[in-house]
Structure P
Amino acid sequence: MSNTDFYIRRLHSICGVAPIGVFLLEHIFSISTVLAGPHVFDETVAHLASIPHPVLLTMEILFIAIPLLFHGIYGAYIALQAQNNVAKYGYGRNWQFYLQRMSAWYTFAFIIWHVGYLRVYIKGMGHGEIGYALMHNYLSNPVVFVLYAIGLVAAIYHFTNGLFTFCITWGITVGPRAQSIVNKAAWGLCILLSVIGLVALAAYVA
């Protein structure tokens, strides 16, 4: 591995935690406000919309779009280079490695669909207002709901398992015991966020 490739992989690793991971957590928090009632979700959306457009657009480009594109495109390159041996050695770590790659492909496609429809088509092109009513009608389609649920869990798994591998990559967890503890914590966070996200999605069609 060349020095350039080494540093690009480190940058890819960091982008997965911040800002992308932070944005995912914010997104889960925002959609979960529906659990307090449709009006609370609408207020959350209105609060975000109150940010001046030039400021919001700049933040979206610098801290969301560019990191996402870099992480996704370079991540695809890494995935194509990876050697998955889960069929031969079916132990836990290999399955996590395999699921990390599979969740990456689905999450990348899901984000393109999600952003393309809600951010570009609905909000950007003025085809409606993002709010509870729109999300209720959108997610009431069973196919859309299932694909969204899979996308949400895939994104959460990719992020939480990425935290585990981030700690290994950056030398935070060196020994087997430390890695085991962080791995279990990552799984716990994955389950917690997935439950919150799925319950919130169900609330939009309840």
Structure Q
Amino acid sequence: MAPSDEGITKLHKVRKTVMQMLNDRGYLVTDDEINMTKQQFIEHYGDNMSRDDLFLFKNKRNDTSDQIMVFFVIPETSKQAIGIGPLRKCFERMEAEKVYRAILVVEQRLTPSAKKVCEITNIRMEVFQDSELLYNVTEHDLVPEHQVLTDGEKKAVLEKYGVKETQLPRMLVTDPIARHYGLQRGQAVKIIRPSENAGRYVTYRYVT
């Protein structure tokens, strides 16, 4: 069933946020993909677009072997929670392409059994609902700049301040910012806030 104009508007916003998120994570995304207007979106995918049509397959800018798939999942029955059936198709496609990281964009929640399937250890499967992607959380006026540290940068910070990583202020892996950047436990971020006295104020967070 083709989406309504309201549905197309929502999908356009969701797709843009996904593109921004991938770009922030270092995947190869063009400015044209990020800045696609609603009209261009309709011209590209058609009035009768399906969520399946929005599928994405991206490589990291500096490492083409680091790949991710984005699935805009369709439930088996309208307004039904996402079960194992739709996920199985995603896993089959990932297995065929030997890709072990994916983002699932869903309208409804996942069933308990589907959530367990997403916890398979050799595949990293992140789940976002459409409602979480209607705007880019990092663009909110109250959200300071975040920079994800490499392992080397994290080590340098710990040595500079003479602390252990667990002594840094914490950021939960479920935090919206952590989810935007795809952060995992053990990673660290640099947070830069404006300061009237120093120009900027820098702090660090350890993801846990």
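All of the numbers you see were taken from the coordinates with simple rules; none came from a lab. All figures in this text were calculated on a predicted structure; none of them were measured in a lab. Cβ atoms are built from the backbone, for glycine too; each structure is taken alone.
Observations on the structure shown:
- Among P, Q, which structure scores highest (criterion: distance in nm of label points 7 Å out along Cα→Cβ at positions 125 and 181): P
- Test item: mean projected area of the Cα convex hull in nm² calculated as 13.7, pick one of P, Q: Q
- Structures P, Q, by distance in nm of label points 7 Å out along Cα→Cβ at positions 53 and 197: label with the highest value: Q
- Structures P, Q, by mean projected area of the Cα convex hull in nm², for residues 133-172 alone: label with the highest value: Q
- helix-only ellipticity at 222 nm (-39500 (n - 2.57) for each DSSP H run of 4 or more, over all residues; to 500) derived as -25000 - corresponding label from P, Q: P
- A value of 5.7 for distance in nm of label points 7 Å out along Cα→Cβ at positions 5 and 37, calculated from one of P, Q, originates in structure P.
- Structure (P, Q) behind the derived value 29 of relative contact order in percent (Cα under 8 Å, 6 or more apart): P
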